[in-house]
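Input: structures, listed below.
Coordinate-derived values only; no laboratory data. Source: prediction; values computed, not measured. Cβ atoms are built from the backbone, for glycine too; each structure is taken alone.
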Structure P
Amino acid sequence: MRSAPRLAALSTAALLVGGLAACSESSAAAGDEAEASGDSAPVTIEHAFGTTTIESTPERVATVNWANHEVPLALGVVPVGMAAANFGDDDGNGLLPWVEERLEELGADAPVLFDETDGIDFEAVADTDPDVILAGYSGLTQEDYDTLSEIAPVVAYPVAPWATPWREMIEVNAAGMGMAEEGEELVADIEREIADTVAEHPQLEGTSTMFLTHVDTTDLSEVSFCTPFDTRSAFFEDLGLSTPESVASVSTDSEQFSGTVTAERIDVFDDVDVIVTYGDQALVDALNADPLLSQIPAVQNGAIVLLPDTPPGTAANPTPLAISWVLEDYVSMLAEAADEAQ
């Protein structure tokens, strides 16, 4: 793996996600790596839509929705088809940089890219003739699941749409490939890398951090934020940060990924040390100029981590290849913000 280049400013750094492209460098073909696994078929996987049984080790792996393809790629398997990036793709080739880099490491061309701008392209998925379809982190509906199941066995999300933590995303997708053991090893590798990186920044420990989202600088009458069930906020715990009580108190529904508070109630965020959000200096200026939002401790102290809406900012949602790609820089930026909060 290569480390991400040092990013100079908050507006160009800070992301989280993804993971280690480590386990298996030797094969760029799904069949080769799947057959190397010690796991035995059939495999039965429980998920939100019931159970899926995969009778034999898949040789042709397809993925749909955001980032599921990063699991087979991290394990050395190139999918026969996967979703094209439809957010944060700064060069328009349908591949985020950490995915493009991994394909180069494997010496592989890009697989078939499914255009999901208007939803899953079922015909394109069927044309790749997959043995399994991975969607452990996804927004599948029952109808989507039923249609995909007519093509091949589907590994769906365990509990709720877009709520699968990165560890479980790896575990369920790897199990669907017949590579459960390799998936566990990948998780352990990423955990070690995170722990080693975070250990260099003790000021992160316990710092209460909120992910501010959907900020409209022309209308600051409401404040929206990600709940702990959103994978971006959940990743804060991996980095030693804590969830503000103000955020946790409104987050009782496991399918509620965001919350909103009116500006008149802004004093509820008196326990927020650090804010992470998408935006630039204009956003900071707007927060400082607002008579209510400027009272948030993180705003008063300038403890704000700004993410661009292009790479690396798009990696704020932790996925198996993006975590390593941005980890050192993201943690450094969070540490700088934590220093400001002191």
Structure Q
Amino acid sequence: MSTEMNNFRMPAEWAEHAATWIAWPHNAEDWPGKFQPIPWVFAEIVRQLSSVEDVHILVNDAAAEKRAKAILSRQNAVLSRVHFHQWATDRIWLRDSGPIFVKNAAGEKQITDWRFNAWAKYPNWKSDDKLPSRVAKLHKMKSVQPEVTLANGRKQRLVLEGGSIDTNGEGILLTTEECLLSDVQQRNPGVTREQLEAAFQQYLGIEKVLWMNRGCAGDDTHGHVDDITRFVGTNTILTAVEENKNDENHEPLAENLDRLKSARNLKKRPFEIKTLPMPAPVIFDGERLPASYANFYIANDLVLVPTFNDPNDRIALNTIAECFPKRKVAGIHCVDFIWGLGALHCMTQQEPA
């Protein structure tokens, strides 16, 4: 399989998209006591996305599709660019459960269908785990299920969530040790760092992995990189920092910044590192939530950025706008949304053009 996969590579998020995949919110338990505004937040996201690219929306049934269409129509989304699929989902975080597309030099696309087990935390994941194969079938596209051979000789399908990785599209990948190597919420027991790196090379065309240490406070996934550190260019990395030394994010984010400063690209040269502030802690019901501006989503001619009614909203929007001067940068109010423990990047999955 390796020779066959080697010329396929995961494109950067800013490469042209054919579409964005999302799932319509339906599980009120994901936003206990705050579910009512959530479909309207989704509608605003779809309004923005449908102005620049096609949007595939997964709904549980015909009634859900009808409700979603009514809300999207009121929100003035471009319905001709919205495509519904009545496929059941457990949750709506398609960054993690959806297909990860790879592409070769000839422009052919394939799907890598990693196992999804609800962040090694929740019991209900079986519907979500089927999504990549359903997309492959819909598109009549080849799909591969990444696996490794364990020390005892047994083959094991690999668990990977899209939110735990970020790539520059040219063979370099960002991830965290907390998510992929920790014993807490352990995704791949018995699989080593070296085996993961080899799998990234084989299935995603990755030549070098930049390992950050920990993710941000309040992160239900135990260390997803898309809340802290993102590529914004082939050699440019945007990383979150917390200036307040008393905040629990200060130390881990400072350590990640140090690692990035000493990291080198494939030509053994340093990266250009830019920093992004964190919003003040967002706390609801006594729980700290994983509020971060780094959970932005890059679409065609557009970047959607989570905002939190915070003075740093403006700094974050301006910083991200400087990284993407040719794209419209739009803030999406996420104070209610983040109660679901995810934001804009968590809910979207790009399909490359």
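Work out the source of 0.35 here, i.e. which of P, Q gives that when FRET efficiency 1/(1 + (r/R0)^6) of positions 294 and 310 (r between Cβ atoms, R0 = 25 Å, to 0.05) is computed. The partial results should precede the final answer.
Details: P: 0.35; Q: 0.95.
Among P, Q, the structure yielding 0.35 for FRET efficiency 1/(1 + (r/R0)^6) of positions 294 and 310 (r between Cβ atoms, R0 = 25 Å, to 0.05) is P.
Mean projected area of the Cα convex hull in nm² computed as 17.2: which structure among P, Q? It was calculated from structure Q.
Suppose Rg/Rh (Cα atoms, Kirkwood Rh), for residues 142-317 alone works out to 1.03; of P, Q, which structure was it derived from? Before the final figure, lay out the partial values.
Working: P: 1.03; Q: 0.98.
Structure P accounts for this read-out.
Among the shown structures P, Q, from which was the value 27 of relative contact order in percent (Cα under 8 Å, 6 or more apart) calculated? Source structure: P.
Quick check on the output: 20.2 is mean count of other Cβ atoms within 10 Å over residues 46-53, derived from one of P, Q. Which one produced it?
Q
Here log10 I(q)/I(0) by the Debye sum over Cα atoms at q = 0.15, 0.17, 0.18, 0.20 Å⁻¹, for residues 86-197 alone has been calculated and equals -0.82, -1.07, -1.19, -1.40, so which of P, Q was it run on? Before the final figure, lay out each step's value.
Working: P: -0.82, -1.07, -1.19, -1.40; Q: -0.71, -0.91, -1.01, -1.22.
This value belongs to structure P.
Suppose distance in nm of label points 7 Å out along Cα→Cβ at positions 94 and 302 works out to 1.3; of P, Q, which structure was it derived from? Considering all the candidates, the number was obtained from Q.
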